[in-house]
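There are structures below to look over.
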Structure 1
Amino acid sequence: MLIDNRKLGEQGETVALNFLLTKGYTLIDRNYRAMRCEIDLIMKAPNNEIVFVEVKARTNQRYILGRQAVNKSKQLNIIKAAEHFVSENNCYDAFMRFDVIEVDMPSKTVVHIENAFVR
């Protein structure tokens with residue numbers, strides 16, 4: 001039975017969240033929405049950086065890697081939402097970065113790409 005994209009995304013985000021929690025990250029927000037954009041996970045890294053995470057879950061890696069799906073347009077949307085988050089939470093002085101996490105759902109294998117893109 002095929003899994004729908006929304007459920008696949010939710011499951012991938014849960015796998016990614018658990019992965020980051022085991023690495024010492026703390027969850028700040030999940031599925032943060034602003035300005036018609038969404039950030040899957042906002043985390044605080046062990047070094048206190050704010051990390052905006054885009055999660056890409058795949059059931060089949062034959063066609064395109066998750067990181068390839070985070071094109072320039074998607075990056076700009078994430079950056080726009082991140083800037084709104086920073087403004088809303090008055091955390092202008094915080095160091096921040098943008099990561100991508102790829103999750104292979106059959107195996108639940110995680111690839112964490114730190115600093116996947118910059119603003």
Structure 2
Amino acid sequence: MGSMSKRPTNLNLFTISFPITAIVSIIHRITGILLFLYIPIALWMLSESLRSQVSYMALMERLSTTCWQLVVFMGLGSFIYHLLAGLRHIVMDIGFAESQSEGRATAIWFIIIYLACLIGIGAWIW
């Protein structure tokens with residue numbers, strides 16, 4: 001090997017200025033992981049709701065607490081984000097909005113639509 005490179009390296013991700021398209025893509029991956037972790041909770045809730053009327057009523061009572069409402073809100077919010085960002089990626093894979101300016105515009109529109117959906121989910125839960 002040659003001489004050691006004297007270039008500065010910055011490994012602190014909080015000081016790097018990411019473009020909006022990169023942020024949307026990174027959060028898309030994070031929500032995918034969250035959805036994977038949410039599967040056991042969702043399956044448990046489905047199982048409880050289908051087991052009997054008593055277990056369904058107990059689940060509804062449990063879901064009326066703020067803690068469980070936050071769990072449902074985060075799960076649905078992650079699902080909507082992942083779905084919308086995935087659709088955005090598919091549209092770009094097909095060949096639309098591939099330029100940097102179009103990608104930035106679709107990322108901004110995506111965030112606006114996602115926030116509107118998030119407000120709707122919050123209004124529905126609370």
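Where a number appears in this text, it was derived from the coordinates with a stated rule and is not lab data. In this text the structure is predicted, and so the values were computed from the model without any measurement. Cβ atoms are built from the backbone, for glycine too; each structure is taken alone.
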Structures 1, 2, by relative contact order in percent (Cα under 8 Å, 6 or more apart): label with the highest value: 2
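Comparing volume of the Cα convex hull per residue in Å³ across 1, 2, which structure shows the greatest value? Let's see the in-between values first.
Values: 1: 99; 2: 190.
Comparing 1, 2, the top value of volume of the Cα convex hull per residue in Å³ belongs to 2.
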Comparing volume of the Cα convex hull per residue in Å³, for residues 42-97 alone across 1, 2, which is largest? 1
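The value 1.2 for distance in nm of label points 7 Å out along Cα→Cβ at positions 10 and 26 was derived from one model only; which of 1, 2 is it? Don't jump to the answer; show the numbers that get you there.
On the way: 1: 2.8; 2: 1.2.
Computed on structure 2.
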If helix-only ellipticity at 222 nm (-39500 (n - 2.57) for each DSSP H run of 4 or more, over all residues; to 500) is computed to be -27500, which of 1, 2 is the source? 2
